[in-house]
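Taken together, the values in this text are just the output of simple stated rules run on the coordinates, not laboratory data. Bear in mind that the values here come from a model prediction, so they are computed numbers and not experimental data. Cβ atoms are built from the backbone, for glycine too; each structure is taken alone.
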Structure P
Amino acid sequence: MSFDPQAVREFEHAGWQKAASGYGASFARATAGYVDALLDAARVGAGTRLLDLCCGPGLVAAAAARRGALPVGADFSAAMLALARAAHPAIRFDECDAEALPYHDASFDAVVLNFGLHHVPDPAAALIEARRVLRLGGQVAFTSWAAPGENIAWKLLFDAIAEHGDPIAAQTPPPGGGLRRPEDALRLLAESGFAAAEAEMAPREWRVAAPGELIDGFRRGTVRTAAVIDAQPPLALPAIAAALANAAEPYRRGDGFAVPIVAILARARR
C-alpha cells in the first residue's frame, strides 16, 4: 500500500475522535506511567513555558501545571480537546495540526509529545515545527512505543490474533513513521535539526485487574491496534481473548496482572 499522508491524517483523526471518550479509563493507564519521565527529560519545572503537543485529554499539561509550569496543550482532535478543557479549565488548549503550529517562533521553553509523534503523517515535519517554536536552548522530548517484540502487552494480543484471527484484516494505511528503536528517534531528531539528542528504552508495567482489560484498553483507547481488533471475525474474538488470557498468566501479581511495556524516551536541545 502506497503512503498517502492525507489518508493517514484522516484515519488518525477519525480514530482519535472515536477513542476520546474511552481513552482516560482504558489506555491512559498504560501511557500515564511515562508522564513524569517525559517532563523530567524536557526539564520542565516552575515557570517553564511548555507546549504539550498531541495533548489528548491533557494529562501531561496538567502534570506540568502541578510543577508550576505554564503549559499550553495542542491537538487535532476536537473530542480530545473537549475532555481536556472540561477537566483542566485553567489550562489553554488549542485545536491545530502538529505539522503547522499556530505559534510564533521561540514561544516555548519546552515541547513534549507523549505517544503522539508516531501518529503524525510526517513526524519530521512535526519536529521541525516543534524546533521552530522553541527558544534557543529549549528542550524537546517525546515517547513512542517500542516494537511488539519488546512490548509484552502488544505481543500477547498479536500472537493471539495470529493464532486465531487475521493480523492483516484491518487494511489500515501505513503509519507516518516507525519510531520503535532508540536509533530511530536519534535519526529523526538529527534530521529535524536538533542537537545533543539522547534516546533510551524505558520499561514500565501496565497494571490491569484481568487480561480482558488489555483488549479493552487497546480497543477503546487506541486507533491502529483498535482497528486490527475490530476487523477480526466475530467468531474469532472469544478464542483470541482466551489465548491472550492464558498467555498472560506469567504476569499475574496478587489479584491482578502487571504486564511489561516498553517505550522509547527521547530528548534533544534546540
Structure Q
Amino acid sequence: MAKLIFPLFLLLFNCSCSEGQNVDPEPDMKLIWSDEFDYTGLPDGTKWDYETGFVRNKEAQYYTKERSENAYVENGNLMITAVKERFKNPDYKPGSPNWQENREYAEYTSASVITKGKFNVKYGRIEVRAKLPHGNGTWPAIWMLGENISQIGWPRCGEIDIMEFLGRESHRIYGTCHWGDANGKHKSEGKHIDVTPVPSDDFHVYAVNRYPDRIEFFYDDRMYFTFITNAADNGTDNAFRKPFYLLINLAMGGWGGDIDDALNPWRYYIDYVRIYSFE
C-alpha cells in the first residue's frame, strides 16, 4: 500500500483505563501462520513485503525496501532500525505542494514490514512479542488494515491498532479500532494502559483476539480493552468481519513528537509473530 495517504489519526481514546484483567489462553487454538525469525538476513520474502517512501501523517522517516540497515533478522529477532541519515527521495519534485514529493532528502530512514498480498486473517489471535525503542519522537506500532483498502480506501477498510507506543509517554500502550461510518467519516474507539516497568526495557506480548462480536486487546496476559464489533455496523457491512493484513513499523515524528537525535539509531526488536485460528 505504498504511497497511500491516511489522514492524521483523530484518536478518540477512553483514557479512564482500568487495571485490566488476567485472561486464560483460548483453549483450542491452531497456529496457522508465524515467523520465529530463526534465520539471518532480510525478512522472509515469502511472508513479508514493505511499505516504501513517505507514507502517511507527514512523518519524518522514509520507509525503505529490502535494506538491511532498516530491517534485518539476526540472533532470533527481526530488528527494525530507524536511522538519522540523509536519504535521497526518488519522488522529489521541486515546488510540488505534495509533502511526499517536496522534500529532496529524507532526514531519517526506517522500515514498515507488511503481510499484504502474502497473508490475511479474519478471526483468531494475532500475537507479537517485541521490545520497543525508547526516546522522544519514536512511534513503533503493530497494527492491521482491511485487505480491501486498495478498493475502498481508509477508514472504510477498518484498522486495528494492536499496539502503539510513543517514546515521550514511556509507560503507556495504546490499543484502538478505526473505521468509517455510512458517509465514510472516520470513527475510532480505544483505550490505553499504563504499565511498569517501561515497555522499552524488555520484551512483552502484544495481541488481539478477533471474534465475530468483539476484539480483545492484550498486554502480556492482561486484557485491557474490548471493542464490540457491532459499533462499526454500516448497514449490512462491517469492516471488522473481513480479512485484515498485518503491519509492523517504526515511525519517527508525527504523533511521536519531536525527535531526540542523541539516541540515533533507534532499534525495535520483534522476537516472533504468531497467528492462530480458534477451533
Structure R
Amino acid sequence: MRAKRVAILESRLGQQMVELIGKRGGQPFHAPALAEVPDVDQSYIAKLVSELESRPAKVAIFQTGVGTQALFKATDALGLTDKLLGLLAQMVVVVRGPKPTAALRARSVRIDRSAKEPFTTAEVWEALQAVPLAGERVIVQRYGVTNVELEEALTAMTAEVIEVPTYRWSLPEDTRPLVELMDALDRSEIDAVVFTNAAQVHNLFTVADRLGRADRLRTGLNRTLIASVGPVSSKALQQLGVAVGLEASPPKIGPLVSALDDALSR
C-alpha cells in the first residue's frame, strides 16, 4: 500500500483490520463508527419459547453469528436451550451466511437452506422460495436493525413475522475519531476509506449532519478511494451520493483488504 493512509470504520474486527493494513505497508486510521449494544430480553425469549411449544413456527431465519450466539447464551441462562433445539428441529432453518452457519453447527442445529453469496436479503429470499409461507409463523433473528426488506416480503406472503432482537447498533460513545476523520478528509490526508457495514455509512453521516458537515463529508469521500465489503454497504453509500471505488468479491474482509492493496499499489 506504499504508506497510504487508510481509514477503517469497523469496530468489532477493527484491530484485526488495523493489523492487516499495517502488514501491507499502509497507515491505518481507525475511527470506529458502530457500537453493538446487547439487546436480549430474557423474559421475551422465555415467553417466545413457551409460545412456540403451543404454536410452532414454520421457519427460523438466522442472519448473524453474533446474534445467534447471543440467543443461545440467553437460553443457556434460562435453561431453555434443549427446548429451543427441539423446536428448531421441527422448523425449516435458514441461514444468511457462514457466521450464523458456524454458530448453529456449534449447537448441532440442522441447516436446511443457506443464502448464496453475497449473502444479502435477496439471497435469503431466494433460499425461501420453495418454502410455503402463507399463514405460517416465521422467526427472524434480528441483526443490528430490523431487516425491513425481508419483513415486508414475508408479510406480503401473509406470513406472521416474529422478530427476535439480540443486539442493536448505535453510535459509539466516543465520536471524536469520526470527527477527526472528517477533518482529515477535508485536508485530503486520507487515501482510502473502508466500509464493512451499511450502518457505518449511516452513523458517519449522522455525526456529520449534527455538525452541519454532511456536504463536506460527501465531497471529501468522493475525492477518496472508497472500498466497500459488499453490495449492502455499497448501496448505502450510493444512496448518500458517495461513489464506490471497489467492492470485495466475495464480500469478506480478506478479499476486501487484498483488493484495496492492489488498487492502492497501482
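Annotations
- Calculated for structures P, Q, R, Cα Rg over 2.2 N^0.38 Å, for residues 139-226 alone is largest in R.
- Read-out Cα Rg over 2.2 N^0.38 Å, for residues 51-170 alone, computed value 1.23, structure in P, Q, R: P
- Top of P, Q, R by distance in nm of label points 7 Å out along Cα→Cβ at positions 195 and 219, largest first: P
- Which entry (P, Q, R) yields the derived value 0 for helix-only ellipticity at 222 nm (-39500 (n - 2.57) for each DSSP H run of 4 or more, over all residues; to 500): Q
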